[in-house]
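Quick note: the coordinates plus some simple rules give every number you see, no bench work behind them. This is a predicted model, so every value here is computed, not measured. Cβ atoms are built from the backbone, for glycine too; each structure is taken alone.
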Structure 1
Amino acid sequence: MDIDPPAPTGVNKARKVALIAELQARNRLSHSPVCGAAPIALSLTSYGARLAIVAYAIESIARGTVRPRRMILWVSDADFHSADYPMLARLERRGLEILRCSDLGPHKKSHPYVTRFADDPLVLVTADDDIMYPRTWMAGLLAGYRRFPADFVGYRAKEVVVTSSGELAAYPSWPSAAVGVSGPRVFLTGGAGVVFPHPLMRAMRSAGDSFIDTCPRADDIWINVQAMRAGLRARRLGCDGFALGFPRSQGEVALHTDNVGRGGNDRQLAATLTEADLAVLRAG
């Protein structure tokens, strides 16, 4: 999935302005439930100043051609009250669940859900709080999951590069994985959307919160490693349409710079991967 697809800057800005206005109007006027019949629990998290924009991501999913049976926003901010955010308050009245959790950074999108609900019949889908998704976003994820029920599927992925000496190349050098490719070297990145099948959710629940010691700022690493250990193939799906994102906050820029530009992901990969994991990656 492309986030802000290639287009002149003015075109993308106009698209965002129009979509924001559409979602604001929908939020003010609609009484339709945000949830539907799809066997999916949609989970996302937000914090701080981003709580002022997360409603746009939720509203964009709620207008989709396929809607999840549950939609959950996890919040760890102690002083959060939905009444302070009118768009969220209206979404809550239409079926959005706002649940409290500990502050686990990016892991809040998935860890609280798998801890509490891994045995529920719904599969988990995660989303980011600063992206406005196309109408067919969830329909495509559900179709991909149904076609490949034994895989870990999502819209955006990198290809893990193993050097001739058997070591992992630096994370920034990993190229995008091709659509349709699957295997242990496909590394899904979660912002564009991924589906967590039940074996992955149960594996993550069993693994607990040891990510705090190994990859506290990189939930993608933890999730991909748990999928690999559970014997699941990661697979990149194709996507119709495109998503529009809000500009990154200073905190997001700092996290991206540390994880990608300053080797944070490489350090967290080294701390998380075991020799057995590396053997699987080397075998490809």
Structure 2
Amino acid sequence: MNKYQRTIEKEMEIKGIGLHSGKNVNLKLIPAEANTGIIFIRNGVSIPAYVDYANGFDFSTSLYKDGQWVKTIEHLMAALFFLDIDNLFIEIDNEEVPILDGSAKVFMEKIKEVGIREFKEEKLFAVLTKEIKTTYEDRFIVGKPSPYFKATYHANYNNSIIGNKKATYIHKDALTSEIPDARTYCFLEEVDFLRRKGLAQGGSLKNAVVIHEDNVINPEGFRFKDEPVKHKVLDLIGDLYLIGHSLVGDFYSFKGGHKLNAAFVKDLILQEAIDIVPASELHKETLKA
């Protein structure tokens, strides 16, 4: 993990369509000074990327403030986490972050193209100090103290392609991990239902993996083994970053989704399960990770 706070080197734009809205959208990513945090701006309203503003979880995570929505933020948030970016203004001209290829990969590539600037100010970490568990029906997320960040997702589908499988991300393996490249997915039999609800209007084989029974419809198939489970790890990481700082701890999600992820982040705060710690006070092994 990086010792110092970071932003991007210069202003940049990203264009695309919203996965659920199907609407064209332009993002403008603007460098922000140290200790600013990550802030979305829509129609003049500044919406911090913080769990207090998480207010909508229909197959994505949305932020809401003063009449303004910013939806499907999780892939971009995960990309910023993977790149150790703490400070950024994100101007958006429509309601939903573009889906791009359905993963965090393109966001990361475009940010790397403009470069990343490092400040002299120390990075702050949200360090898990005790075990904590959030449960909803048969689903749960548990966090345990750890010297480094680790996130595991355990899927349990009645489907041979996904089935009962786990995938894990450890921050020290960021350069070799497949998690950032894992695309969002859906089942073909869900598509009509989603579209009747006004969702998945912009979905296609270009930005999602579509599964029918025990087959992948996309001609190219999966990018790698267990891509759907790895995408669930990506979603979990993007949602966890709504704590406002890079987390240090071991997080395990069993069948979790966006709503449970947000509830867990709120529990971290309500149950005083984290300490905000500057990099200089972390164990050396944490930064090596």
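A compact table of results
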{"item": "Origin of the value -6000, where helix-only ellipticity at 222 nm (-39500 (n - 2.57) for each DSSP H run of 4 or more, over all residues; to 500) was derived from one of 1, 2", "result": "2"}
{"item": "Test item: FRET efficiency 1/(1 + (r/R0)^6) of positions 11 and 131 (r between Cβ atoms, R0 = 30 Å, to 0.05) calculated as 0.95, pick one of 1, 2", "result": "1"}
{"item": "Comparison of 1, 2 by distance in nm of label points 7 Å out along Cα→Cβ at positions 27 and 51 - largest value held by", "result": "2"}
{"item": "Structure (1, 2) behind the derived value 14.8 of mean count of other Cβ atoms within 10 Å over residues 19-26", "result": "1"}
{"item": "With mean count of other Cβ atoms within 10 Å over residues 99-106 derived as 23.1, matching label from 1, 2", "result": "2"}
{"item": "Identity of the structure behind 1.5 (criterion: distance in nm of label points 7 Å out along Cα→Cβ at positions 43 and 123, calculated), options 1, 2", "result": "1"}
{"item": "Origin of the derived value 22 (relative contact order in percent (Cα under 8 Å, 6 or more apart); candidates 1, 2)", "result": "1"}
{"item": "Ranking 1, 2 by FRET efficiency 1/(1 + (r/R0)^6) of positions 227 and 275 (r between Cβ atoms, R0 = 35 Å, to 0.05), the structure that comes out highest", "result": "1"}
{"item": "Which of 1, 2 leads on mean count of other Cβ atoms within 10 Å over residues 91-98, largest value", "result": "2"}
